[in-house]
Structure formats: structure tokens, C-alpha cells
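Visitor: Each in C-alpha cells, the structures are laid out below.
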Structure I
Amino acid sequence: MSTETATNRGASFRVLDAMDAPHSGRILRLRLQGGEAPSVRSLRGAKLRATSPDGRTCAATVTGFALVGGKPTDERLARTGRVDVRVREEDGAGPIGLRWEIEIDR
């Protein structure tokens with residue numbers, strides 16, 4: 001089992017804020033809800049499964065990071081439990097919005 005997979009196991013996030021990105025996709029401000037904080041490197045390109053408060057689901061892919069709150073680092077994510085990601089919604093009941101639950105789909 002790789003370290004990257006072990007680190008991502010059980011990590012779940014909650015969407016604190018969601019907005020349309022300037023050119024395409026969405027920017028999501030995430031807060032770690034449970035599990036161990038994944039590395040920033042493992043989040044780039046990660047497949048996500050988002051579930052709305054009423055049970056709808058949506059698949060998404062992390063395409064990068066929003067630098068609104070500063071450059072994302074492993075130390076910062078572990079300390080604050082927050083990260084801003086840029087995603088491309090693949091299918092489902094999007095757009096992803098507030099209070100959605102996010103899990104890394106590896």
C-alpha cells in the first residue's frame with residue numbers, strides 16, 4: 001500500500017464556500033471534517049465524490065488550487081484543516097455548493 005493511498009483513506013471535507021471560477025470550473029473552500037489531512041500533492045488531480053445535504057451526488061476532479069488564502073502547503077492544511085481547490089465537475093447533480101460532503105475517490 002502506498003503512503004499516498006494510506007494518507008487519503010478516510011479524509012472527508014465539508015464545503016464552506018463555493019463559487020464559479022473565472023474561466024471554467026468551480027472554486028471550493030474545503031474544511032477537513034474527518035480522517036488525516038492528505039498531502040497537497042495528492043490532492044492535485046484527485047477524483048472527488050461530492051454528496052449534497054439531500055443525498056444527490058456529483059463527481060469532480062481537482063484541477064488546481066485557488067491562491068485566495070495563500071499558497072497551499074501540507075503544514076497549513078494539517079494546521080488549519082482548510083484548503084481552496086479548483087474543480088471541474090464531471091457529472092451528477094452539480095453545481096457543488098455549501099454544506100456538501102467531499103470524499104477523495106482513489
Structure II
Amino acid sequence: MITVPVSIQLLLAVILFLIGLAGVLIRRNVIFMLMCIEIMLNAAGLVFIIGSSLWHQADGQVMVIFILAMAAAEVAVGLALILQVFQMHKTVDVDQLRELKDERQQA
């Protein structure tokens with residue numbers, strides 16, 4: 001069985017997390033931002049799995065199950081909110097929604 005060094009595994013997790021973080025900071029579409037948050041959560045789960053296999057403990061696997069459950073709930077609530085915002089404003093662009101907020105404050 002081929003084993004991958006822990007440093008390479010952690011590097012993969014860091015790269016995934018940075019991709020997700022860059023997506024949250026750069027993208028303006030709320031759906032893409034949700035997807036990038038999912039990537040970040042998966043990177044955190046990968047770190048837990050790496051630690052779990054390194055120390056031969058099941059704690060990391062339990063945390064990953066918790067992260068997956070939390071991510072599923074986050075997606076369900078997030079998509080429901082996005083659908084409501086889209087029905088009201090006909091956009092999911094964060095910048096346009098921010099402009100709507102500014103217009104409401106000026107009135």
C-alpha cells in the first residue's frame with residue numbers, strides 16, 4: 001500500500017481551504033460563495049481525517065460526520081434564503097443586493 005506523507009496531505013487541505021477562501025472573497029454570486037464555504041468545510045474535514053489517521057484515533061472521523069451534518073444544514077438554510085432573496089429582488093449578486101440596501105437606507 002502506498003502512503004502519502006502527512007505534509008503532502010496537509011498541503012492539499014491548505015490548498016483546498018485557500019481556494020474556498022479566495023472564492024468567498026472574490027466571487028459576488030451567493031451560490032458560488034456557498035459552494036466555496038463547502039470547499040472550506042471539506043478542507044477542515046480533511047485535516048481532521050489526517051489527524052485521526054496519524055494518531056490512530058476515531059475522534060477526527062466523528063468530527064467529520066459532524067462537519068458533514070452541519071454543512072448539509074447550512075446548504076439547506078442557505079439555499080432557502082437565496083431562493084427567497086431571488087424571488088424578491090431577481091438577483092443573487094451580492095453587490096446589487098448591497099446597492100438595494102443602500103437605497104432603502106437613503107429613503
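Just so you know, all these numbers are worked out from the coordinates, no wet-lab data involved. As the structure is a prediction and not an experimental result, all values here were calculated from the model. Cβ atoms are built from the backbone, for glycine too; each structure is taken alone.
Visitor: State the single structure among I, II that was used to calculate helix-only ellipticity at 222 nm (-39500 (n - 2.57) for each DSSP H run of 4 or more, over all residues; to 500), giving -30000.
Guide: Source structure for this number: II.
Visitor: If relative contact order in percent (Cα under 8 Å, 6 or more apart) comes out at 36 when worked out from the coordinates, which of I, II was used?
Guide: Corresponding structure: I.
Visitor: For which of the structures I, II does the calculation of distance in nm of label points 7 Å out along Cα→Cβ at positions 45 and 69 return 2.5?
Guide: I
Visitor: Follow-up. When distance in nm of label points 7 Å out along Cα→Cβ at positions 21 and 85 is compared over structures I, II, which one is greatest? Please report the intermediate quantities before stating the final value.
Guide: Numbers: I: 1.2; II: 2.3.
Top value of distance in nm of label points 7 Å out along Cα→Cβ at positions 21 and 85, among I, II, belongs to structure II.
Visitor: I, II: which one has semi-axes √(5λ) of the Cα gyration tensor in Å, as calculated, at 37, 15, 9? Intermediate results must be reported in sequence, preceding the final value.
Guide: On the way: I: 19, 16, 13; II: 37, 15, 9.
Matching structure: II.
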